[in-house]
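What follows is a set of structures to go through.
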Structure 1
Amino acid sequence: MGGIAYGVGVGPGDPELMTQKAIRIIRENQVIAVPGKEARESIAYKIAVAMVPELVQKELVPIPMPMARDRKLLHGEHLKGARLLESYLDQGKNVVYLTLGDPSVYCSFSYLQQILLSDGYAVETVPGVPSFCAAAARLNLPLTEWDEPLHLVPAVHETRGSLREPGTYVLMKASSRMAETKELLRNSKKEVFAVENCGMETEKIYRGVEEIPDDAGYLSLLIAKDPAGKDHAASFE
């Protein structure tokens with residue numbers, strides 16, 4: 001029997017936000033895959049090891065995940081990563097892949113997951129606290145109320161668009177094009193908030209577009225809401 005590949009979300013940054021199931025799965029298995037060339041330098045690893053200290057003694061398998069837009073190049077790297085995981089699964093070993101946030105939201109594991117499933121391997125995902133939920137909590141900010149929609153957008157692909165739809169926008173992956181993203185937010189007339197390195201010792205909170213630095217780090221998430229006082233009230237008659 002082949003092993004099972006687990007995609008385990010470790011949450012956005014605060015180790016205490018890891019789920020009990022994630023902790024249990026990590027503890028019960030010996031082979032731990034981590035995105036990046038150096039497993040112990042991975043943020044996901046650093047979060048997990050804070051709650052599972054015995055992780056330092058497990059077999060760590062780094063899976064390079066380059067930041068690139070060349071889909072052909074990316075697919076080739078994803079195939080390499082999947083084949084490496086399969087080499088352990090073929091030995092009957094389970095593999096736990098650690099990922100930030102939740103494995104279903106803009107997650108590198110999803111690419112490996114598709115290949116593994118296509119190749120006939122067993123895959124299970126363990127959800128984690130998504131970064132935008134954690135950021136909203138740190139801001140004491142409701143993401144949505146009553147009938148407001150929630151738009152989850154990768155900012156790197158949205159800077160030439162607009163934020164015209166009503167409701168709340170969550171802009172992820174904005175750091176590489178922060179200046180353009182800020183201009184988009186200015187034009188939207190929405191109330192803007194941002195959290196950098198949510199839940200970590202280096203966490204920073206920004207309220208308003210002008211507070212957000214153009215060089216905000218990779219783990220920066222922006223929230224744009226309709227202005228306070230906009231009528232979303234409903235009739236309860």
Structure 2
Amino acid sequence: MGRVLIMLLAVLCYGAFFASFVYLVGWVGGFEFMPTHIDKGMSGDPVTALLVNIGLISLFGIQHSVMARKGFKESWTKIVPAPLERSLYCLFTAVVLYLLFRFWHPIEGSLWTVTDQTASTAIWALFWTGWGILFISTWLLNHFELFGLQQAWLNLTGKEAAAPEMRTPFFYKMVRHPIYTGFFIAFWSTPNMTYGHLLAAVGFTIYIVIGIAYEEKDLLETFGDQYADYRKRVGAFIPGIGKKV
């Protein structure tokens with residue numbers, strides 16, 4: 001596959017992923033102008049809704065974790081060009097998110113509803129803070145590498161990628177996985193915690209815990225004692241919690 005085509009496909013994959021991410025923000029927020037959101041979608045009885053929604057969350061978790069593992073990448077890049085591996089990962093994530101948006105079944109009833117205007121405003125501030133932490137964290141290390149553009153660009157220009165270097169800027173000094181911290185805050189910060197929203201928040205929190213375990217195996221393999229020492233000093237996705245002795 002030509003280098004220019006790889007670069008073009010990487011840009012298209014990035015665009016698809018970025019669009020799905022923007023939609024995810026509105027979907028979790030339950031904004032009424034959205035065609036579908038966490039409390040607006042397909043109808044069904046509670047049991048069907050529970051099973052379908054758990055399946056969708058599981059699909060996201062499996063895709064997001066399995067495709068990120070070293071063993072999968074080694075097999076996958078025998079089929080697709082290595083410079084496209086990360087971009088295709090992002091594209092598949094976008095597809096799975098589309099399925100989530102399309103087939104999610106809202107579940108009626110609420111665990112809590114905050115009517116006080118001041119408290120509601122504070123919760124929405126937390127919601128946006130969560131997404132802000134997530135987005136900023138992608139830039140603290142390397143946004144373009146994380147989403148596949150750098151790999152395609154290096155391939156286009158005939159340059160080699162630099163050796164992996166462990167860095168812990170800003171949020172990474174407080175938690176090891178600030179992207180997951182952002183997800184956690186965003187999913188739990190709502191003035192109206194419907195049962196459907198609760199299921200999503202619990203499901204994605206479970207995914208975060210499982211995903212961290214798998215991700216850190218790869219990080220330990222890459223950075224060794226340097227990362228092991230980091231785990232002893234810094235919490236996983238909540239400051240001070242999840243240190244590994």
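Details
- Source structure of the calculated read-out (Cα extents along the principal axes in Å, 56, 42, 30) within 1, 2: 2.
- For -8500 (helix-only ellipticity at 222 nm (-39500 (n - 2.57) for each DSSP H run of 4 or more, over all residues; to 500), calculated) the corresponding structure among 1, 2: 1
- Per relative contact order in percent (Cα under 8 Å, 6 or more apart), the highest-valued of structures 1, 2: 2
- Computed over structures 1, 2, FRET efficiency 1/(1 + (r/R0)^6) of positions 103 and 119 (r between Cβ atoms, R0 = 30 Å, to 0.05) reaches its largest value in 1.
No lab work stands behind these numbers, since they all come straight from the coordinates. In this text the structure is predicted, and so the values were computed from the model without any measurement. Cβ atoms are built from the backbone, for glycine too; each structure is taken alone.
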